[in-house]
Structures are given as structure tokens and as C-alpha cells.
Structure 1
């Protein structure tokens, strides 16, 4: 789920106008080598909730005439990512955060062809409170983005081909 979430956020940031090299995992410490305008991703805890239910029935891919595939959801998982948008330019920061939110998809299919819901749930701003003259301004807007998906199991069930009444 982490790589999928990073890919979705990276694609949205590139469409919003940030270079792909400026999207990175949270570094251990701040250095001057980091890009001035960047998006840092920090992964928070991933939650699992057992919610078994049948979600799909489809023809089998190997034996379509004799078997049916049942897809059952076993767990619902929620991953929260803290996306820190950092820049010295306050106007660019405001416009980029709005563009990034507009570019995030609401629902998208993952590699297992399961639907994942993407929502930005909270924004925390930093570096805006000071009214004094600042030499090195560090402005940030941290978005908390949740990815909610299902952990599914597929099983092959034979079809009833004939019925004998005694």
C-alpha cells in the first residue's frame, strides 16, 4: 500500500507542477542539498479492521465453463500519509496545495484491481505565525492523506452442471 500511495501522490504532484525529483520520503534531517520547493512524505500507522464480505462474482479465467471466481474482502486497511509541502514562497505554497488537492483522485484501482479511496482529511500549517523579520523563512503545509482499501481473497468454486432428483 505504501508504494501505491507514493505513486499516486507523486503523479498528482507532477500534474500540479512539481518535478518528480522533488517528491521524496521524509529525510532524517534538513540539509541545504534538498530542493527549495519539495514534497516530503511521512508514513503514519496503517490500520486494519476485519470486515469479511463477498464483493464480486465473476467467471473463472482458467475454466470459465466449469468454475466461478468469488472475491471476498477480508480486511479493510487505512494508511495515513503526512505530505509536507515545503517552500520559502508563500504564494506558491498556497497555489500548489490547492492544485495538489484538485489532482488527487477520489477513487483509484490498485494492482490487485481493488478500489482504493483517497481523501485529504487535515492540513497543518507551519511557519506562518511570526510577524518579525525572518532571515530564513521555512513555510510548510502538511496534508494528512488517507488511503482506504480492501485486502481481498479470490476462491474458485465449481459450478453445478447437473441436478439428479431421486
Structure 2
């Protein structure tokens, strides 16, 4: 009689739980790198800035022409209301604070009829879209348009060309 010992076949090793854990950890590591990298590199939300729009009106412009220019400007989404500054008002403000002696002498001889009148408004945003001013093109009584980006504590101001 021979004694035969029956042996069982070895149980297969199940690796799917290990693979699942490795895949989950890889996804988590990728997410941390994807979010943490730009944050550590200095990515920031874009800064909102103020842009001042000056629309100079010819002194010989009629009230209807000024009203047409003002109507176009009131369609722009502005921080404050559109403000009209007359020649006399602007010259008086300039004379109050000339900034230098040379400017004070130049302003003393200035005449209201040569001083420009203007509309002024402030727009706030990440950038300034010049297409907002497209309605002004070709309007009678319009002298020129200037857009200035207001300086902040961390960024300089500048004039934009539209």
C-alpha cells in the first residue's frame, strides 16, 4: 500500500486589490501635483483694474452732437456715471492745482475757448476692450478718445491705444 498524500493546488495570488490601491494613489498624487504646482509657482487670479476713458469734444460741437456722444458712452458698463466736464470747469480745476510753477505760468495765459471739454468715465475689469468705443467712430463733434490704465500699488499705469 502506498500512501499517497493528496496536495491541494496552491491558491493563486490575487493582485487586483494591490493594483487598485496603486492606481488610486497615482491619481491622488497627480491631482496634488496638478493643483499644487501652479499655486506654488505663483499663479494668481487676474487683478481687476480701473481704466479711465476721456472723450474730448470739439469746442464748436453742438449740444445735439454732445448728447449723441454721451448716449454712446452711457451704454458702456462703467463704475460710476458718465461725467461731462466743461472747458471752464476743467480750466478752473487745472488752475487750482497746476503742479509746477512753469505750468502755473502756462495756465495763466490759457483761454477757455481753447481748453477742451470732455466726457469722463471709469471702467473696471481685468482688461479694457476697445470695441466698447466703436460706436464713437465717425460721430460729429468728437475730437479724440484717450484711455488710461490707473496705476495700482503693484503695477504701473499707462495710456492705452484703441
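Computed from the coordinates by the stated procedures, all read-outs in this text should not be read as laboratory data. As the structure is a prediction and not an experimental result, all values here were calculated from the model. Cβ atoms are built from the backbone, for glycine too; each structure is taken alone.
Calculated for structures 1, 2, distance in nm of label points 7 Å out along Cα→Cβ at positions 7 and 55 is largest in 2. Kindly point out which one of 1, 2 the value 1.00 was derived from, the read-out being FRET efficiency 1/(1 + (r/R0)^6) of positions 63 and 119 (r between Cβ atoms, R0 = 41 Å, to 0.05). The read-out was computed on structure 2. When helix-only ellipticity at 222 nm (-39500 (n - 2.57) for each DSSP H run of 4 or more, over all residues; to 500) is computed for each of 1, 2, which one produces -5500? This figure was derived from 1. When relative contact order in percent (Cα under 8 Å, 6 or more apart) is worked out for each of 1, 2, structure 2 gives the greatest result. If FRET efficiency 1/(1 + (r/R0)^6) of positions 87 and 151 (r between Cβ atoms, R0 = 35 Å, to 0.05) computes to 0.80, which of 1, 2 did it come from? Source structure for this number: 2. Structures 1, 2 were shown, and Rg and Dmax of the Cα atoms in Å at 34.2, 134 was computed from 2.
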